[in-house]
Structure I
Amino acid sequence: MCTSANLNHPRRPWAALGAILLFASLLGGCVSQQTGKSGLLKFTYAADDDVLDFNKPIAVGAKLDLVITAVDGGKAATVQAATSTDPTALSVVGFSGNKVTLQSNAVGNATINVSARTAAGKDVTDSIDMRTGKALSVKLTTGCGGTGTPLYLTGRNIFVPYDLFGASNTPAIGYGYHPLTIAPAAGLALDATSTVQWAYVYHTGSTPGTVTLTSTLDKNSWSLQLVDEGAIDGAKLDMPTNTLVLAGATAIVYARPTVGGQPLCQADATFSVKTQTTDICEVKAAGQQPTSQSIDGWSFVEVKGLAVGICKFDVTWQNAKGGAGITQTLQVDVGKVQKP
């Protein structure tokens, strides 16, 4: 979920799965929003830090997308023109539909002027003050629990959440600024076209081994261990111990594959599920796309409670154990609401 103080960070996987899925469906992401100086247009951008503070600095070297809506009617407005009062600090590098893309070039301030046509066909002009600043540090959030170097699969797209910080450790925003080196270089390939602001998107290399990301800002480093799908040798139900599925309801649980007892992060592996207790529950694979609310979007299992009891189901990873495959039996309680 999003809070102004970032007390419950949306990218800390499985802090509270029910709340995460609920907010993901209701909010579809977190934003900072402010009405323009003339009160005619609203300016919005994706945010997950200090969302109530709209005027956070855009990191020099980063881009930011502003989404434009009309105050009157609250519908998207089509941008006709967009300019900056100081392009040396902050330039408009494009606009299309209801979106304006800004590029932070140097420390400074600028007013962004936007002319747009509302859904009602009215042409309006409004402006918003923005500022830029240097990022002085970057923090990555790797892993998904366990001990030691976090594990990821080879040959996959992975999301590595990041935060940029400026002076006094305050958030800096924007996407496309990557102050990190990768060693070995073939271990990860950055998706430079990604406009995701909460995470760097990488494609992992095909060779198992350790990959290290080092900040060029403060020299902090983070390591990842790449393994192939055949290294999977076990699994666990990676959920709170009091997870309960209600009879007559459906819930999502997470069957996380493991390697040597360690959790496999963002495990985009081939798997299937089958219930043992057909009178208690129905199950099916329910993989989901990663979002800022849930980056570990694979190996979900949908469990439908049919009757009170213990739901037992088998999860099979066909390519595990060097291609021999493994099947792990997992279980979850199916209960009912107790009347007071």
Structure II
Amino acid sequence: MAAIAMVLTVFNACTKDELSSDKQVVSKKPDVYLENGYLAFKNMNAVDSVINLLSKMSRQEKEAWEQMIGLKSARFEFDRLFDEYEKLTSKVEFLKFKSKYADQLKFNEMDETDCSIDYPYQDSFFAPVMNSSGILKVGISLFKFTRENQITILDGDLEKLNNISKFPNDNNIILSTTLKSTNDGSSTTNVTGFLGWRTSGDRRLWNDLNWTKYIYSLSGYPFPTFKVVYIGYLRQQGQKKTLFGWVNYSTQYIVEDIWYQEGNQPKTLIRSGNHISTETTPYYDWGFSYTEYTTPSSSSYDNAIRPTMSCKGNVSFRGFTFTYPITYSEHTGF
């Protein structure tokens, strides 16, 4: 319950009126509050803080927190379906499950032995804090994640989010898709694998060093202020082998002595010794970096170059029989 209390502090002393879906005039809004069924954050730093706190909470604690504030999150929806998924015992049952939830989950269509499931979003990094429709608000800007796109409404106009086709030339609407990874930072999400799957017995582990890029607005016309954000994180995903294929399951992930470097900054030992995640599925994100630029023009989003990232350390997860080293470097000396 202490973890729940920590997250609730970001709501400051907000009242029930402030948490209402109705727009009301208040003297000072908290850093995080509920609006129209989605969470609204003061800035991306507040988002990062809440995600970090939630990552340390058990599923039961997360559900208790959501119930307290009235949120139905994407994470909650996924866990509900995962409960059903965990009971599958054959390939026939899995294929029926896949057909039933084709619109609500992602499946690996490239490997028939991979019977894992994933969030149905272009980017699931914000799943713990977006609602079940994939929506959250940062600053005055609205975000919505779909299977194909990340939709950003810079001026926060909910009408535009609900009827994008009616505003074909609106510069406040940004559609971002996951493009092929590039070195110049032009893609929305760059994923770098560490030598693919590592297998030990009936378990296998995948690691990705990820960066993801966002823009939001703190103020609107006539003096807009935009923030371009890069978030770097290590994603670990473990699977176990069953009679009908490789499946997700609830487990704990481990990192040990993780070194990280961004841009020209010195290499930093950001996680010394063993660190074990909470029980989670389908993967776990270890946050590494947060970089934010202020700009008066939204066009800077397209021109911004992400920082280079390097990572080195040891990884494992429960059920895996060994810990192995990973190294990814965009620097010659890492």
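A short reminder: the numbers here are calculations on the coordinates, not readings from a lab. These numbers come from a predicted model, not from an experiment. Cβ atoms are built from the backbone, for glycine too; each structure is taken alone.
The value 1.2 for distance in nm of label points 7 Å out along Cα→Cβ at positions 267 and 283 was derived from one model only; which of I, II is it?
On the way: I: 1.2; II: 2.5.
Working through the options, I get structure I.
Given structures I, II, which gives the highest value for mean projected area of the Cα convex hull in nm²? Show your work: numbers first, answer last.
On the way: I: 20.3; II: 18.2.
Evaluating mean projected area of the Cα convex hull in nm² on every structure, the highest lands on I.
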Notebook entry, point to check: Here helix-only ellipticity at 222 nm (-39500 (n - 2.57) for each DSSP H run of 4 or more, over all residues; to 500) has been calculated and equals -1000, so which of I, II was it run on?
Noted result: I
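Rank structures I, II by FRET efficiency 1/(1 + (r/R0)^6) of positions 203 and 235 (r between Cβ atoms, R0 = 30 Å, to 0.05) and report only the one at the top, that is, the highest. Could you put the intermediate results ahead of the total?
Values: I: 0.75; II: 0.95.
Ranking I, II on FRET efficiency 1/(1 + (r/R0)^6) of positions 203 and 235 (r between Cβ atoms, R0 = 30 Å, to 0.05), first place is II.
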Margin query: Can you rank I, II by FRET efficiency 1/(1 + (r/R0)^6) of positions 123 and 211 (r between Cβ atoms, R0 = 30 Å, to 0.05) and just name the one with the largest value?
Written below: II
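Determine which structure produced the value 3.9 for distance in nm of label points 7 Å out along Cα→Cβ at positions 227 and 307, calculated from the coordinates; the candidates are I, II.
Values: I: 3.9; II: 1.5.
Label of the source structure: I.
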